[in-house]
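Engineer: Listed next: structures, encoded as structure tokens.
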Structure I
Amino acid sequence: MKAVLRGKPTLSIDSVAQEFGVSKIRLNLYAAYSGATLNITSNQWNCGSQCNRPETRGTEVIYHWDTSHIPSNGYIAINRHRREILVVYRGSVVIGDWIEDYTANLVDFPESVSGSRVSMGFLEGYQSANPQVMDTVLQLANEYPEYRIIAAGHSLGGARASLFVADVSVNHPELIPRIEMYTYGKPRCGNNMYAQYMDSLGITYVRQIYKGDLYPHLPIKQLGYVHFGAEVWIPEDDKYVICQSSDYGGCSESLPLARLNKEEHYEYYWLH
């Protein structure tokens, strides 16, 4: 990614897209794919408005999962027109998800990265579906070697997407040059060493926060959690701010606590 813009409270979507080296459509496209997780229940691209968008038509669901013991839901798909493999995790929906969200104890992950620690709850949910998810991604990556691999998710789904990328980076590092990640309202996922490691991968990563969305401010920093990646904050509709180190007072961190809310967690562009 190019050097991050600072102090520009009214960037256009075109400027943001240029900064990250992607098309402006793709900035919000993966929110539609993330929202689709709420309605996809099988290996069919049938999910209402998200599936009917011109930009997502032609998507083929290859694998869908829905684990119950430790809740995890999502799908793997391909889009031949954009030459993409999509790995998309669902956000918090059922009570088990919320319990997992707030199981905030830190545990070692990836184990080969010294000092890197992540939320135990997020990790358990990720691992509950991981073997089949990873096997499917590897199969598709071999079958379509020219396709980029998109990891995406809203809310809890964004946290799991980041764990997927970390897992790939350690166990299948040859795939990292093909990976991009897009998250919407993602919570903090791990500690400073995890954040430093993820930043060191050098992948294209767009982390959006919409207005006063409370969720990205959890788990709290006092528990040892840190964000990674530049933040794309949308303080007002169609206005953007980019901050490299948003956990230190920039972008959405500049908002007073009273301005944060749960409602705006569900209002990301293209999510519905």
Structure II
Amino acid sequence: MERIGIIASLMVVVAFSAYSQHAQGTLVAASVSGADRLSIVKNSISIPAWHEKSFWSVYEDYLGNVNEVSTQGYRSLETLAEADKNTNGAEAYELGQQMIKDRRNLLALRERYYTQIGAGFNGIIALQFLQAEALLDMMESCRIYEQTHWSDFRFHPKALNPSQFKKAKHNTIHAALTPSVEEASAFWEVYNRYEEECDALLGEDYSLISLYAGDPSDFTPAIAKRLGNDFLSVMQRELKLKEKYFVEMNQVVGPSLATRFLAWEDYYSLVSKMYAWAEQ
């Protein structure tokens, strides 16, 4: 398959209107579902003729399972994204917990079918499947945030000089989360530790995600399979990291700010990862 690949086929159908407009940080994502979703995946995964029937049978089975899991996940994400300072603290914390639980369930299901596809076909096909599903999920999740107040705080590091990045990011976080004077010191002490761990795992601007965005057909099946396993591991570790600091934020600055921290970081990570992927 020519390298329209995952990025090109998804960008055409989903209409990212201006990846080139980094200075304005423009990013537009539309919802993808049903027949459009299947069409995108079919354009993104190259299946040898002798595997066609059996692969799409497995994928249809996957769709039958993922629809319920992802619908629940997007429902909880919508509720989290709509929460603000006025949301009851206990309720806000439950929203964060539910989002993490649903995201974990989706990753577990994706891993299960990735393993099944890798064993039944090969590592290249399995990595193509994983890339397509990860991108579709990122786009739908980003679309949800874009429909809320979080879109006012979209932050894209490539639009900045590296020397300005950290200060500009922290200013955006302060404007988005509005910690009180009493909360600010404790918040930033915890956030700085979170940021250090996150940068070590995914790069300062989530740039390490591009390691998993290459054309799978450029790799041997064994290398593609290893990349897919690493990609899954990174996604799981990222979720655990966000959960760890969400819990600590709750203990230190309370559930309202902790939940807004979780939503901001999720939205920021989605935008950054999608840009990093598209620039691969």
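Engineer: Rank structures I, II by relative contact order in percent (Cα under 8 Å, 6 or more apart) and report only the one at the top, that is, the highest. Before the final figure, lay out each step's value.
Structural biologist: Details: I: 20; II: 28.
Greatest value across I, II: structure II.
Engineer: For Cα Rg over 2.2 N^0.38 Å, for residues 141-252 alone, which structure out of I, II has the highest calculated value? Intermediate results must be reported in sequence, preceding the final value.
Structural biologist: Working: I: 1.07; II: 1.27.
Largest calculated value belongs to II.
Engineer: Which one of I, II has Kirkwood radius over Cα pairs in Å, as calculated from the coordinates, equal to 18.4?
Structural biologist: Numbers: I: 18.4; II: 19.5.
For Kirkwood radius over Cα pairs in Å, the value 18.4 is produced by structure I.
Engineer: Comparing mean count of other Cβ atoms within 10 Å over residues 109-116 across I, II, which is largest? The partial results should precede the final answer.
Structural biologist: Details: I: 14.8; II: 17.4.
Biggest value here belongs to II.
Engineer: Where is distance in nm of label points 7 Å out along Cα→Cβ at positions 45 and 133 largest, in which of I, II?
Structural biologist: Details: I: 2.1; II: 0.8.
Looking at the calculated values, the largest one is I.
Engineer: Follow-up question, since we're still on this one. Consider the structures I, II: one of them gives 17.6 for Kirkwood radius over Cα pairs in Å, for residues 61-196 alone as calculated from the coordinates. Say which.
Structural biologist: Numbers: I: 14.9; II: 17.6.
So the calculation was done on II.
Engineer: Which one of I, II has helix-only ellipticity at 222 nm (-39500 (n - 2.57) for each DSSP H run of 4 or more, over all residues; to 500), as calculated from the coordinates, equal to -9000? If you can, show how the numbers build up before the last one.
Structural biologist: On the way: I: -9000; II: -25500.
The correct label is I.
Only the coordinates and a few stated rules stand behind these numbers; no lab work does. These numbers were taken from a predicted model, which means no experiment stands behind them. Cβ atoms are built from the backbone, for glycine too; each structure is taken alone.
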